Each structure stands twice: as C-alpha cells, then as structure tokens.
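Take a look at the structures listed below.
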Structure P
C-alpha cells in the first residue's frame, strides 16, 4: 500500500511538472528550481520530487546536468510517445494533431490491412462486422463517444488480424489522442457517412483475402480522414 501511495505521489508530481512546462511556467531550455525549492513548489518530499525528476529524465523531458541543474529538454528530444502526445495535445491545434495522427496511421494501417487480408480468421471478420454495426447504431442513437470507440476497435481488429504482434502495441500509446480526434470528427454526419463507406470497402477486401485491394481501400480511407480533418476541424 505504501509503495502504491509513493507511486501515486510521484505520478502527481510528474503531471504538475508537465503542466508547468506546457503553461510556460518552466520554459523549454531553462533550468528547474533547485531541489529544495522544487519540492516545496510541488508540495512533496524531496525523495518524491527526485522520483518525478528521474521519471521525466528517463522520458527525455528533463536533462540532468551534474553541477549545473536540471533543464527542460526540447520536445524533439523526448523519448516517451505518450508524453509527447500529451504535450502536442496541449500546444498545437486539433487540425495539426489530427494531421500528424493521420500521417502515422497511413504509414501503419495501409500495410496492416494488406497483412490482415492474408491472415484474417472468420473470428476477425465477425468482430469487424460487429464493430461496424455498433458504430452505426451508436451514431444513430447520438452516442458519438461510443461510436468513436467502435471505430477505433474496428481498426484495432485489423491490427489483430494482421498477425503482427508489434502493430497493436505501437498504436496503443496513440489511442487516447485518436479517441479525442475521432470524437471531434464523428459529430459530423457527412464524416460518418464517408467513413462507413470506406470501412465497408476495407472489410470487403479483407474478407476476400485480397491484400492489394485491402491496402488500396485503407489508403483511400486515410485520404478521406485527412481531408475531413482539414475541412471540418480547420473550419
């Protein structure tokens, strides 16, 4: 129990430091306050403060320069994907973030669709159909949050069907940002209709076991997604 409480305190201190970086309280390239002052500012013990600094140093967010202090590193040097996504979600527009996400998705999901067409099982196809049905039903009911989650589950099932164990793990840190982006675009009926058409084409191609057709269908969907982000979120 004490260990869990200590971890929670460190996590809270990490979050406060990150929030301070995002707000400009601690500027990129500048040093944090000295240990005693930082612990007081965080309202935690020095061991907890050190644990938070160590955690952020491991993520590349902070750089400890012995004899000089602890400095906020440039975001380009950050090594933890989840932290970088958190930072970007607070410092750039939803259009920019959505564009970055769609670029990553295109790189990974087109290939995943081709692999899924080769390796999918009947269970995979059934699951994909179920998620698409849920997407439509939830959207019709006005439950756009659940519709967005069903959309992500459909794409996750494609990763699962690909047979490559790395793909799902690579995408997992992006999931919270993807959920947020989906919710922002799913509220538009035109976007939902276009996505449904593309989803059905992707599912059909994977079901037919045609890798090239599946990749082409996913590529078209990623183009649609990028266009919708620009058209609807940009406006």
Structure Q
C-alpha cells in the first residue's frame, strides 16, 4: 500500500514517513503544494491514501484537494492541520477530504484513521485464502495450515500485493512502485531477496513454489480452479 504525504514541516513529514514505512507502507513525500499536486496527478492510480497539510508553500492543501477531486473521486484524502474550528472542519470536508485531523495528533490515531478509510475504500474482503495459506489484512496475520507465519512488514506488503493480484502477472516495475517507494533507486534484484524469503516461509517441501516466476517479466500466484 502506498501513501503520499504533502507536508511542509520537515520534522512532521519525516516522522510520518518513518512511522508509516515501519508499518509496511511505501511513502512519497513532498514539502511544496505545487510539487505535491504534480506528484499526486502523475501517480493517482498508485496512491491508496493522501495526507495533505492545509497551509503549504506554492499552493494550499484546499486547492490541491479540489484539483485531485476533479480527476479522482475515490482516493481517500486526510487533512493535517492546526486549524481547529468547526467551520474549518466543515470547509475542508466539503472541499472533498474524507477526514480531518488536528495538529498535534498521535501517530496511532492517524494510523487508525488511515486504516478505516482504506477499509471503506475497498470493496473486497480483508481475509484471503489461497491453498493452505490465509492472510488477514485487518489483523495483519498470515497462517499456513492454521500455524502462524511471522513476516516482516515488507514481506507482508509484498505477499498482500501478490494475493490481491492472484492469477495475474505482477511485473517487477509495478512491484517496486506499489510495495517500495517509486523513487527506490537500487537494483530491483532486491525483489528476489524478498521472494526467496517468502518462499522459505510459505512453500511446501518437494512441491512447486507458492510464487511462480514468469521469466523476464515478474511473478504471480496462481488462481485456484
């Protein structure tokens, strides 16, 4: 899952990025309104949530929200702001935001609000079963034959991406965009490291791998008949 943060206070932006990455999200950050809007417009189909400061250099969060809503009615937007009147909250929500959180706020509260909006925005279930593996997105658990499997946050995000796209080929470039930050500038062979880790934890001895390699393209999890 991928989140865009548009926040000009560097300390807040860095705090949110670090916390969200620890929770397994890929995060993009912009400290300028115009740049944030451009980043959003260029990648609207990739972002799952946008965290938007109200007062920004270059362009206000209100204007960014308005312009995003002209192109995309679905993506959840949460305003982060020190404005604290009822009129401000109503104005922000009427502009097109889904939620509104006043500074200062706790990271736990923001994370809970993000997860609520993501659940509301998804029409599919949050528990997935494929073969003998069950993944519960809401509880952040994976079991194999009812036995808990411990995954790192990035392993969990990668497996979630594969399961949500079960039966389809997941291209390497798309995996980097969705599971890692789009600006990830290392050799994407890092994907192979995580694939191998998942296979060690999920595959059965002497059986075909749970994750199939599509040579030269990417990977896939086969859909059951």
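No lab work stands behind these numbers, since they all come straight from the coordinates. What you see is a predicted model; the values in this text were computed from it and never measured.
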**OP:** Assign the value 20, calculated as relative contact order in percent (Cα under 8 Å, 6 or more apart), to the correct structure from P, Q.
**Re:** P
Subject >> Entry that produces 1.10 once Cα Rg over 2.2 N^0.38 Å is calculated, selected from P, Q >> reply: Q
**OP:** Supply the structure label, taken from P, Q, corresponding to helix-only ellipticity at 222 nm (-39500 (n - 2.57) for each DSSP H run of 4 or more, over all residues; to 500) with the calculated value -25000.
**Re:** P
